[in-house]
Each structure stands twice: as C-alpha cells, then as structure tokens.
Structure P
Amino acid sequence: MLVTGATGFVGRHVVQALVEHGMRVRAVAHTHGSEPVAAVEGVEFCYADVTQPSSWQAAMEGVDAVIHLVAIIRERGDLTFDRVNHQGTAHVVAAARQAGVRCFAHLSAIGAQDDPRFPYLASKAMGEQAVIQSGIPYTILRGSILFGHGDEFINTLAGVVRLSPLVPVAGNGNTRFQPIHVQDMAMCLVQALERDDIKGQTIEIGGPAYLTYDQIIGVIARTYGKWRHTVHVPLPVMRRLVWAMERIMPHPPATTHQLSMLAFDNVAQLDTVERVFGFTPRPLEGNIDYVHGVSFWDAVRIVAGFMPKRIRDH
C-alpha cells in the first residue's frame with residue numbers, strides 16, 4: 001500500500017488509519033526531514049516528486065494499491081495547479097499502471113470542472129481524468145473543506161476571529177460548505193481501497209451539515225466563547241485587497257483563486273457518508289477545540305501571512 005503526500009495534513013491521518021486496519025504502508029514524502037509528522041511504527045518511507053516522473057519507479061516497486069493525495073491549493077513559482085494537480089497526478093498514475101497496481105484511490109474536490117475560469121478546479125478535473133483513463137480500477141472521492149488538527153481553513157479563520165470582534169467576509173457570507181473531519185475522510189479513503197462495489201465511481205462527500213461562511217465563523221467564535229460580528233466586503237473590493245496581499249505576503253489568508261470559488265456552494269448530499277460508507281461523520285461544532293492552540297501572537301502571524309509551523313504540523 002502506497003500513500004502519496006503522506007506527510008501532509010490528510011496524508012498523516014490516512015497513514016494512521018491504514019496502519020490501524022492492519023495494512024503495510026509505504027509512505028511517500030517529498031523531502032527528507034518531514035517524516036516525523038507521519039511516523040507510525042512499521043511504516044516504510046520513500047521519496048518522490050510528482051513533478052519528476054522518473055522518481056516514482058522505485059517508489060511503486062512491489063506496490064498493489066495507491067492512495068493519491070498530493071495537491072496544492074496555492075500556486076508558488078513553477079508549482080502551478082496544472083503542473084501538480086493535473087500533470088503530477090498523471091505521472092503517479094502512469095507509474096502505478098507500469099507497476100501493475102490493482103486499485104487506485106484519488107482525493108479530489110467538490111466542484112472539479114473543466115472551466116478555465118477556475119484554474120484550481122480545472123486542474124483537479126484533469127487529474128481525475130488521468131485516473132479514469134488509466135485502466136486501473138479506481139475510486140475518486142471529491143471532498144468539501146476538511147478540518148482537524150493542522151488544517152489551514154479553520155485555523156486561518158480562527159486567527160482572524162481571535163484578533164478582532166469584526167471579521168471581514170468576502171461577499172454576502174452565504175456560500176455554503178460541508179466541513180468534513182480529516183479522520184472521517186481518511187476512513188472513507190481506506191474503504192475506497194477495500195471495496196469493489198464502489199470501484200469506477202466518483203463520489204462527493206462532506207460532513208453532516210451545510211454551513212455558510214458566516215455560520216462557520218460563528219462556530220469558531222462560540223468555541224472561543226467570544227462574540228464576533230461579520231463585516232461583508234463586496235467581492236470587487238476584496239479581490240483588490242487579496243490581489244495586493246498575494247504580492248506582499250508569503251502565505252496570505254486568502255487567494256484570488258479561492259475568492260473565485262465563492263461563486264458556488266461547496267456541498268454534496270448530506271447522507272452520502274452514512275449511506276455509502278456506513279458511519280455518521282462528526283460535525284464541525286464541538287470538534288474544533290484545537291483552535292484554542294492558536295495564541296494571540298499565532299493569530300498575528302497567521303493574519304500577516306505566516307502559518308506557525310507548530311500549528312500546521314500538529
């Protein structure tokens with residue numbers, strides 16, 4: 001069993017879930033030194049880069065199943081959405097096919113579509129096509145936003161909520177999300193490998209409730225025991241602000257690509273996880289106590305574009 005992106009936010013939870021299911025795991029890391037965040041007894045580490053096709057031959061040797069998780073939500077330099085999310089997936093799939101892999105589970109995103117107005121979602125759609133056309137039995141899971149220790153979305157919002165009673169929100173705040181806990185996603189990915197009845201399917205999943213952007217901020221504020229008021233900033237104004245932040249901050253709280261995706265809801269059918277995977281996913285409220293680990297100075301750094309490593313790698 002091989003897991004790509006094993007040291008990332010989702011990857012380390014997937015590795016843990018696979019080990020708990022008694023599977024032998026080969027965890028792929030991008031660079032040496034990142035192993036501790038995914039270190040579990042008995043896990044074998046190897047190193048490969050989705051932008052380097054030749055790096056995957058050794059990683060795939062003797063592998064019969066793959067969970068592919070590598071993706072980016074922010075472009076940096078030559079690491080573009082197309083190069084990582086599309087071409088990178090194609091490189092992994094090609095190596096898996098050559099190695100005779102018998103099943104392939106791929107994590108994609110709700111809203112994946114071949115539309116150049118949304119480069120991130122377009123890259124995810126093309127990555128899906130690489131999997132579908134590979135000839136390898138596959139299951140694709142499209143997830144809504146993920147939360148859990150070390151997440152980016154909730155921790156970033158928590159930084160803003162922690163600092164100010166007035167929380168700026170792009171647009172009207174009514175875009176709906178369906179947050180799903182990262183451990184619940186990991187359980188679904190494990191089943192995606194084990195079950196023949198969902199092979200050849202693309203399944204959209206999320207948590208047990210639809211929450212608007214404003215409601216998510218409300219959940220975070222209640223977790224802190226604080227009162228917060230959302231200030232809705234017109235999208236044209238927010239785009240200009242975010243455009244400027246992208247040029248002066250190393251890790252801005254939002255990107256113009258993310259703003260563009262507020263044009264539609266990020267939701268699936270509410271009962272899909274329970275109906276298809278046989279369990280009820282945990283809700284956002286009551287399961288984000290980890291935001292208490294975001295100190296005042298952590299919040300300052302987050303808003304300034306520096307996600308603290310101890311939060312990201314928790």
Structure Q
Amino acid sequence: MHYDISFPNLGIYLDHVGKSISIFGFEIAYYGIIIGSSMLIGFLWAFHDAKKSGQNPDDYLDLGLAGIICGIIGARIYYVIFSWDMYKDNLLNVFNLREGGLAIYGGVIGAVLAVLVGTKMKKMKVGVVFDMMAVLILNGQMLGRWGNFFNREVFGDYTDSLLAMRLPLDAVRPRDVSELMLQNMVEIGGVSYIQVEPTFLYESLWCAALLVLLVLYRKHKKYDGEIFLLYMFGYGLGRFWIEGIRTDQLLLPGIGFPVSQLLAAVIVMVTAALMVWIRMKKRKDAMRDAVGSGEEHGKGRVGERK
C-alpha cells in the first residue's frame with residue numbers, strides 16, 4: 001500500500017500520510033485522535049459557556065456523554081440500515097467499528113434524541129441547550145472530516161479542478177472507485193493513481209464558515225433555538241450539494257437515490273418553514289401586545305378626564 005496524497009494543481013505533495021500512530025506498541029488511528037480531540041474541545045467550550053451564562057457545567061457533561069454514546073449508536077445504525085447487503089450474511093460485522101461505517105446524520109439524530117430526553121429530565125431550557133449543541137456538533141463535523149483525509153475516504157468522482165486530490169489506487173476502498181476514475185487513472189513510477197473531488201475538504205470548509213457565522217450571530221439571536229435551526233438549515237444546504245458528488249453514497253433501497261441527500265433536502269425545507277412560521281408568530285404577538293398596551297393607555301386617559 002502506498003501512503004502519498006497530493007493536490008497536484010495546488011503544488012502540494014505529501015509523501016507519507018499514515019492512518020495511525022504507534023504509541024508504546026499500540027496503534028492509534030488518526031481518525032480516533034481527531035474525534036477525541038473534537039470531543040474534548042466541545043466539552044471545554046460547553047463548560048466555558050455554561051459558567052459564563054450562569055448554568056451548571058455538570059449538566060452539560062451529563063448531556064455530552066449521553067449525546068456521544070447515543071450519537072455513535074445512531075451513526076452505526078443509520079449506516080448499517082442503508083448498507084444492509086454488507087452485513088446481512090455476517091451479523092457480527094455490525095459491531096466491528098474498526099472497519100469504519102458511521103454516518104453523520106445518524107449520529108446527529110442519535111445525539112439530538114439523547115440530549116432532548118436529558119434536557120427534559122433535568123428541566124433545562126431546550127432552546128438554550130440546543131443552541132449550544134449546534135455549535136458543538138458543527139465544530140465536531142468540521143474537525144472530524146479530516147479523519148476521512150487520513151483514511152482516504154469520502155471523496156467525489158474524477159476531477160481536474162484546482163482542489164483535485166490524487167490518491168494511490170491501492171489506498172482506497174474498491175467500492176468507492178468509479179468507472180470515470182479508472183478511465184482517467186494515471187501511472188507514476190509504477191503506481192496507479194486516481195484523481196478525485198476532496199468532498200471531505202468541501203464539507204470541512206463549509207462547516208467552518210457556518211460555525212463562524214453562527215458564533216457571530218449568537219448574541220443577536222431572536223429566540224432560543226434559532227441557532228440550532230440555522231445550523232440544521234445551513235448544514236443541510238451544504239450537505240445536499242456535497243452528497244450529490246460523493247461516490248460512497250448510502251442509497252435508498254429500490255430507488256437508488258442518496259438517502260442523506262434526500263434527508264438534507266427535507267431538513268432544509270422543514271427548518272426554513274419553521275423559522276418563517278416562528279418569525280411570523282412573534283411578529284403577530286408583538287403587534288397584539290402593542291395594540292393591547294395602546295388600548296390600556298387609552299382607557300387610562302379616559303379615566304383621567306372623568
């Protein structure tokens with residue numbers, strides 16, 4: 001297996017990019033290090049914000065642990081359901097996470113359900129907690145995608161664009177290689193290379209931009225829960241585009257349409273409609289309150305004349 005990764009149109013050539021590091025004889029995957037680091041950053045961020053806003057940091061520790069556990073379970077269930085042909089003949093492989101197979105949307109669904117239940121049990125404000133959760137999840141997605149870089153996965157079809165990424169054919173999973181990639185395959189120094197869209201990079205950059213926007217907007221939000229809705233809307237938009245060019249899509253059985261692309265479209269439409277409805281409702285409430293206060297003021301003036 002060859003370990004080089006390059007971005008030829010940018011002039012970037014990395015001769016050796018391993019998948020793991022050996023510490024005292026133990027092999028630790030870079031993917032795991034990145035995910036673990038993003039979790040640690042998330043906890044520190046949550047503790048800081050909780051103290052700053054007068055909340056109990058321990059509550060966020062409990063919610064975070066529950067969210068991580070249920071997120072991993074949800075990510076695995078989502079992947080297995082839509083990749084059932086890979087597991088139906090050997091069910092024990094369902095529990096083998098070392099070969100990969102976690103879907104972000106499944107992880108988000110699992111984490112959201114766990115945090116929702118925990119928030120209700122602790123009698124915390126759901127909107128406040130989910131606004132915090134939005135930026136933490138987004139930070140994890142931004143960093144976590146670089147685990148895909150080390151694993152040579154989550155990429156699109158052949159391209160010769162500015163950001164095109166070149167990978168040794170023997171370093172990627174055969175099922176992720178398309179006919180178009182093979183048609184444009186090149187041989188350099190006796191090694192076969194494919195050139196692909198680095199969709200992991202696209203998503204990481206999209207998440208970074210969205211994270212900056214949400215952090216800047218947090219102080220100006222109009223209601224609790226708005227940051228979470230904006231996260232779902234913004235991430236859904238990016239994911240709909242990026243999912244359409246990936247070669248490792250999870251497809252709906254019988255239809256052949258990418259399930260995550262469909263889910264992204266649904267989430268964008270639902271959150272957009274929900275945000276519009278909330279804005280309209282708040283505007284009507286404000287107008288009703290203004291009319292009510294005007295009537296009370298008018299009654300007071302009549303009473304004075306008497």
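Brief remarks on what is shown
- Identity of the structure behind 24.0, 102 (criterion: Rg and Dmax of the Cα atoms in Å, calculated), options P, Q: Q
- Winner on FRET efficiency 1/(1 + (r/R0)^6) of positions 94 and 174 (r between Cβ atoms, R0 = 35 Å, to 0.05) once structures P, Q are ranked, highest first: Q
- helix-only ellipticity at 222 nm (-39500 (n - 2.57) for each DSSP H run of 4 or more, over all residues; to 500) from the coordinates reads -10000; which among P, Q: P
- Test item: distance in nm of label points 7 Å out along Cα→Cβ at positions 134 and 222 calculated as 1.2, pick one of P, Q: Q
- Computed 0.80 for FRET efficiency 1/(1 + (r/R0)^6) of positions 126 and 254 (r between Cβ atoms, R0 = 30 Å, to 0.05) - originating structure among P, Q: P
- Percent of Cα pairs over 25 Å apart, for residues 46-229 alone - highest-scoring structure of P, Q: Q
- Parent structure of the calculated result 19, 12, 11, given that semi-axes √(5λ) of the Cα gyration tensor in Å, for residues 142-197 alone is the read-out and P, Q the choices: Q
- Read-out mean count of other Cβ atoms within 10 Å over residues 14-21, computed value 11.9, structure in P, Q: Q
- FRET efficiency 1/(1 + (r/R0)^6) of positions 166 and 214 (r between Cβ atoms, R0 = 25 Å, to 0.05) derived as 1.00 - corresponding label from P, Q: P
Only the coordinates and a few stated rules stand behind these numbers; no lab work does. Please read all numbers here as calculations on a predicted model, not as lab measurements. Cβ atoms are built from the backbone, for glycine too; each structure is taken alone.
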